[in-house]
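Below: a set of structures, written as structure tokens.
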Structure 1
Amino acid sequence: MLIENPARLSVHLGRLCISREGYEDVHVLPKDIAVLCLHHHTIQMSVHVLRVLAEAGASVIVTDAKHHPCASIYPWANHGDSVRRLRYQMALDASPRRALVWQEIVQARLRTQAANLRHFGRKGALRLERLAKAVLPDDANKCEGIGARHYWRCLLPAGFQRAKQGAEDPLNARLNYGYAVLRSMVARALVQAGLHPALGLGHRNMENPFNLADDFIEPYRFVVERHVIEQEDFGEFDGAARKRILGFVEFPVRMGKATYRLPAAVTETVASYVRLLERPGERLVLPENVAPLDRGEERWA
């Protein structure tokens, strides 16, 4: 949910009330909000509103003057198994299994990149699928980085340079905004599952409190990329553009024999990670590449 005009947020009869001068009040059930994005510096809300949103499982993103996310608020679940799960996470961190789990995530990222190339009729998908099969534990042979360079070169016009947070060109700004919302969604699912988001698998920055969230957004980045590029309009990154980008949360994700809406898919992936921590024989449930192989694709690789 996006609010980018002066507004006052309150709670009335259990519903979030959004009041704007000159407009009728809008009421929304807090449980229907996955992520609330606040895009105006004069938006007013109380601690009570934040508490109600947190109790409903919603996360809140605050943006800076350039509309780049600068802070997030996540619900802190009173999970009865949080200490036990922290111990499981620490045990995995010290185990060779950690490298195997990260290998799975990198493979999924490469396969979903290949799916995007096929979706847009681009060349190069087969090479990404071959890279996915070649990934070593802990991605020791750096297939993720090799694949990323190949992917962006094939996906977008010559001259495009992928730039991370702070980029102001319209396309990178859209991608980074979508990634930030996705990261918030993943972090929310991790905390609600009683997991410690700082203990990552492949991301292991000592100063990053959300390493694990950065791990699990990798196989889902393709959703943001597909949604942004399908819009084909990379003009000014204004309010209308931001609203269109948020539509990616409705994206259907295929995993196994089921299809999930994106928030449910993220929750299922996190749940599979919990099962993996508790039972060594389990594997992650991750998005799949469901795009068909194009005829003659061998000659594209």
Structure 2
Amino acid sequence: MSSWKSWRKSYATSQAVKGHNKTTSERNLAPGGDLARSSYPVGIQELEEGAYDVRFARTVEDVERVQRLRFEIFNLELEEGLGSSHETGRDSDRFDAQCHHMLLIDRKRSEVVGTYRLMTAEMARAGEGFYCDDEFDLTSLPDSVLGRGVELGRACILREHRNGTALFALWRGLASYLVWGSKRYLFGCCSLTSQEPKEGWALLRYLELEGHMHPDLRVFPRATHACGTRPPQSAESPRLAPPRLFQTYLRCGAKCCSPPALDRDFKTIDYFVVHDMERISRRLRALFFHGLESPPLEA
């Protein structure tokens, strides 16, 4: 597999020559019918946890249900998200067509109440790259991390379903996906709902002091997403604790690999986070992977 740096360079060149390529979106998310085979993880195990089912989107209508859910949570509840979503009532972007979409379904009501969006390096190379690569320069990451990793994004659960069972069901779905794809790492943007740079740096200070920074991996925001200059320590805002889901990732062993990035489009401050599933505790390994094949380990 060629390096991500080489792919990024060739992709940027092709986009400059051809302009934005909509072929993938038009092919995979055309109205009506099933998704293209490449847009569905064929053969993956579907799960039942408590009152919930976990499966992946198989039709365009499934994806649209997910997009409406994301709009309800990100735009209406949290007052963040893309401004353009208000025109359609759906949170959508150019990456949706090249991703796998996990659905958390309330079995009794057949209602989609939670979701994750997932992308592998193979999917990124076949499409428009990783979502995170728009905000962060990923070329410093080892190809072993990107190649054996899964990018997570657009995670959300309806307010009335924000309970341990629902989150556990989604994470069991992630474990199933790792086994299905023989992957080891989870990575993506963890967000703070803010546009205030001082708050972004205050949260970074918390991550540093609490030992949540990755000891080896580091990426940096692209110039378009810079979060200003870090204030002198004497002028920094008081330490700011992460949002609930971010905090849960950290308790499970995820590590932050970046300074804050300012996402003006989505109205958040983002951090690049990596979770090495080989390093999770035996208790969590047994909990998440119970009944599945053992998670793949590094040779």
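Read-outs: derived from the displayed coordinates by stated rules, not from any lab. Here the structure is a predicted model, which means the values were calculated and not measured. Cβ atoms are built from the backbone, for glycine too; each structure is taken alone.
Annotations for the structure displayed:
- For semi-axes √(5λ) of the Cα gyration tensor in Å computed as 33, 26, 16, the structure of 1, 2 it came from: 1
- Source structure (of 1, 2) for helix-only ellipticity at 222 nm (-39500 (n - 2.57) for each DSSP H run of 4 or more, over all residues; to 500), computed value -9000: 2
- Given 2.6 for distance in nm of label points 7 Å out along Cα→Cβ at positions 183 and 239, calculated: source structure among 1, 2: 1
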